[in-house]
Every structure is written in C-alpha cells, then in structure tokens.
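There are structures below to look over.
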Structure 1
Amino acid sequence: MAHPGFNQRLQALSRPQQQAFMAALTERLLPNYALYADTTGHGDLAGMRAILDLVWEQLSVKNAKIDCDLQAEKLAELEPPAADDSFGARRALDAVVALSAILDTLRGDSPGAVLEVSRVSKSAVRAFIELTEGEEDGEKLAKMVKQHPLMEDENDFQDAVLEGAEDELGKKELKALKRLGRNDGVSNLGLTLD
C-alpha cells in the first residue's frame, strides 16, 4: 500500500498538478500499449501519443484548448477489442483508461481520477507480478508483491512524480515530468518496445 499521506497529497494537488501527475503515469503505461499493438496489430500507438501530447500541450501552453469530446471519441477507437481478455489487452486498456481519466478532468468532471490512475498503474504491476511469480498462497503473494522490485520501483516512481507535480508547474517542470514519465521507454512492468 502507499505510505500514509500519499493519497491525501495527491488529492491536495491543484487540478493542473493532478493532470500532470496522471499524464506522467500515462507516459509510463504507453510502452505496454505499444507492445500490445505491436504484437496483435490492434490499436494505434501514434493515435495514443497524439492525444497524450495534446494533454501536455494544454498543460503547458496558456491558451491551448483541446476538444476533449473529440479526443475521447478518438480514444474510444483505440481501445483493445472487448473480446480480447488477454493480459496484454488488459495492460493496453490501462493506458486508455488513464488517458480517458485525464480527458474527464480536463472537461471538469471526475474528482477521483487522480487516485484512479495511480491505482490502475499499481494494479497492473501487481497483476504482472502475480502472473510471472505464480504464487498460490494469498498471504505469501501479498508480501511478495509488496517487496517485489517492480512494486518498489512503481512506488518510488509515483513518489517522484508526486514530488515533481507538487512544484509550481512551468514549462520546464512539465518537461521534466514528461521525461520522468517516459522513463527511457520502460513501462511500469519493466517492459520496453525495444
């Protein structure tokens, strides 16, 4: 679990700070989407990238306005097929869900979106650890997930993004958050398209 205060700090962020936090987490989910699109032929990474870039632009350019309804429609077309219940499809869907949550907040809805995106990213890591480690015993598994390097990395990453988002967010800070989120192309699951 997140250390005490993490969720409170997230909720204390201003809306643009929350959006920057979510955008950085979404950056780190994108390689999972890319891998899914690459291996199945479903999805369009360029389309996802374009919508996320518009989000960053709206955060960093004073009068930039994106048509959130239009972007949400485009985003819906980028979802993995509903019939695909594979692990890869679910992780690709995480990226879509996270991006959708940001669009919701840009439209002024969704006060809990920032917590949802944080949770989506952590849940993906937990699911990946469960899939790869295959531990049956619930208690052992919970302990292993908590101490797993990928989960430690996820928690450290979210802490770092939160610290960055708590600053005054000018162009320089937003660029740094975006770079942090891109994580050299490595996803929250430690996967990369290369």
Structure 2
Amino acid sequence: MQKYDVIIIGGGVSGLSCAITLGSAGAKLEIAAEKKILVIDAGKSHLNMAELYNVPGIGKGTKGPELLASLAQRAQEYENISLIAGNVVEVSGNAGEFNVNTESGECFGTVAIVFANGMQTIAIEGIGADVVDHIRAPRPGMVMIKNDNGKIGESKYVTGCAAGATSMFASAAGYGAQTATDIISEWVGKYTVIHDVLKKG
C-alpha cells in the first residue's frame, strides 16, 4: 500500500489550491519538501460548468475547465504531489495511520486527510463528522461536513465548499490555501505562512 503524508479528497478549486500551497512550501521549508501529497479527484468539480468574470487576477470569460486543467498542471509541477482519478468511498483508521479506499478497490495510507469534495454530494463512509445542510448554499440540497474551524478531528481537515465556503472560485481557493497553511503549521510546530516575494534586482 502506498503511503502519503497528506491525501486530499477532491481535485477541484479548494483541493488543488491546498495542494499547490503545500507543494510551494517545499522550496522554503526542508520539512515540507519531504512530504508526499496525493490528490484523488472524482472529476465532479462545479468549476467544469463555470465561465468566470468576477475572480481577481483571472481574465474575464475564462472557462472553468481550462482553469481547472491549469491548476492541476501547476500542482503536478511539484515533485512531491501526485494526482489520480478516483472516487473515494471510505476512510478509516486514526491520525497518522488513515486508510483511504476508492470505488475501484485501491487503498492508500496517509498521516492526514483533507476533505475537499465540494457541496453537492458527500458520500464517504468514516468521515467522523455529520454531513449537514450547507450554511451558505445558493440553492437547496447542498451539503457540507460539520467542522470546527476547518477540522473534524486530529489530522482530519475539511476545506472549501465542503467546509461551508461559498461556491465562488476566490472563496474556495482561499479556503484551500488556509487549510494548507494550517497543515504546514502543524509540521513546523508554530503558525507559519508561506509568502512569495519579489526578487530584488
């Protein structure tokens, strides 16, 4: 069984934002460079249906599928990040020794889990928290995972729309980066924010 330091369930906006932030930390923190991250994506991101006009820094009319592909490519530029297609159906175990099982029968081990599986359907056994009505849903029937400031247990995180963020690109991406920052801070032992700065000269 392949083992990872973080498995992110969902390769939409928040999941990929989380992965990219974790990957970027490797250039600045030795402890982060050693971590292996896996993103398991069921291919159901709402971004696939979007055309964007209200996202800072992204051109008007950008097609969602193109942006999603760009984010996936960015994540895979980090050597410690892997992306696979799959539908997660069950998680089990405890912090440091979680198992993540997919519909096709694959099983992966991980130290930490991030649920980034959106707000439409969250059908995974063993989450460890209730799936409830979404607090910021624009239409009925949307759901989220009950959480305490983005955590649902030791080394178990939830991010983006699955955590209660609004279904807008900027909100979901920001939440993903925040979740990654929380994880990095756990690795370091104090709250740590990775900033990219302009090089002089």
Structure 3
Amino acid sequence: MNAWVWLALALFTGWAVTAFGIRAAIQARRTGDAGFRGISGRPGSASWWAGVLFVLALLGGAAAPLAALAGLPDLSGTGALVWRWAGLVITVGGIAITLAAQSAMGASWRVGVDAGEQTALVTSGTFASVRNPVFTAMTVTAAGLALMVPNAVAVLALTALVAAIQLQVRIVEEPYLHATHGAAYTDYTARAGRFLPGIGRRTG
C-alpha cells in the first residue's frame, strides 16, 4: 500500500513541477513572460472561485497521499490492486498529454486570463478536435491519481478540479476568446469539442 502512495506522490510532484514550474521557465526563456496571470475577478465571483478551487485541487492532490500515509482510510474496497494499476496507467497517460498539449500552445500558454491581452488562437495539433486538451489531460491525471490513492481527500481534490475547470472555461475563457477572436473563435467552436472530440461543439 505505502509503495503505491509514495509512487502517487512522486508522480503528482513531478507532474506539478513539470507542468507549471518547468513550463513557466521555458515560457519565460522563450517569450520573456512566465505566463502566470493569477486568479481573476472580484472575491466571491465565479471567476474568482475558479481560481480558488484550482489552487485547492492542487493542494488536495498533494495532500491525498500524505493523508494516506497518516492513516486516512482507503475507499477502494475489493479489487484495489487492479484499480491502482489502472490509475497508474491513466496517470502516466494524463501527464504525457498534459505536457504535449501545453507544448502545442507555444507562446499562447497561460495560467489564468488577462482580459486586456491578446494571444494567438491555437487550433492545430491536439487543439484541432478539442478546445481544452490541457484541462482534459489534467482531469485525466487527477482521476488516475485518485485511483492510485483512493481516499476522501483525493475525491474532494478531483471534484474541486472538475468544478474549477468548468467555471474557468465557461465563465472566464470562452467569453474572453469570443471577445478577442470573434468569428475565428466562433467557427472553431463549431469544429472542436469543448473537452472531448465532438462533444460541446457550437451547433447553432
């Protein structure tokens, strides 16, 4: 059991450091800007909650294995080993897709939104059929980690991440992209799904 917990903690740490720390360093070296825009909106607004929930989800992702090491009960029940192996495969795949999608964004990669900023609209590569592949991959990674360390903290962290992403995409990013890119973004939403190919496309 503890071996799986330590492995999950190592994977989470590597993912967080790579997806945010190293990615930001690469961004800063290439563009002079690390890409962090922080939490947007007034306290209590939907956009503010998106940022707060995202931070809580990341903290929860680290806390889940630590809580397991401290003795928090496991929720997996029978067949736990099968679920842990499945979680490992899902986690590794999610990490790989996260990094690939971030790389595909190039200079447009950001954490958060600055309403006064205009970045290029990325519609190729992993973005050709899915508008938010980074968020999809992050959710997959978090789900895999929750299977590896299936306790209440992991479930809450995954729930917070899903809620944060839904708010960020629907309340913050989509209105911003519509305002910034106009018809080009409208046409793109008709071709690419929101989080999965073919699902969440504009139909009218």
* **log10 I(q)/I(0) by the Debye sum over Cα atoms at q = 0.12, 0.19, 0.26 Å⁻¹, for residues 12-99 alone from the coordinates reads -0.45, -0.96, -1.28; which among 1, 2, 3** => 2
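Using helix-only ellipticity at 222 nm (-39500 (n - 2.57) for each DSSP H run of 4 or more, over all residues; to 500) as the calculated read-out, with -20000 as its value, let me know the right label among 1, 2, 3. Could you put the intermediate results ahead of the total?
Numbers: 1: -23500; 2: -8000; 3: -20000.
Only structure 3 yields this read-out.
Looking at relative contact order in percent (Cα under 8 Å, 6 or more apart), point out which structure of 1, 2, 3 has the largest value. The partial results should precede the final answer.
Working: 1: 36; 2: 24; 3: 29.
If we compare relative contact order in percent (Cα under 8 Å, 6 or more apart) over 1, 2, 3, the biggest value is for 1.
The numbers here are math on the coordinates, done by the rules we state, and not lab data. On a predicted model such as this, the values are computed, not experimentally measured, just so you know.
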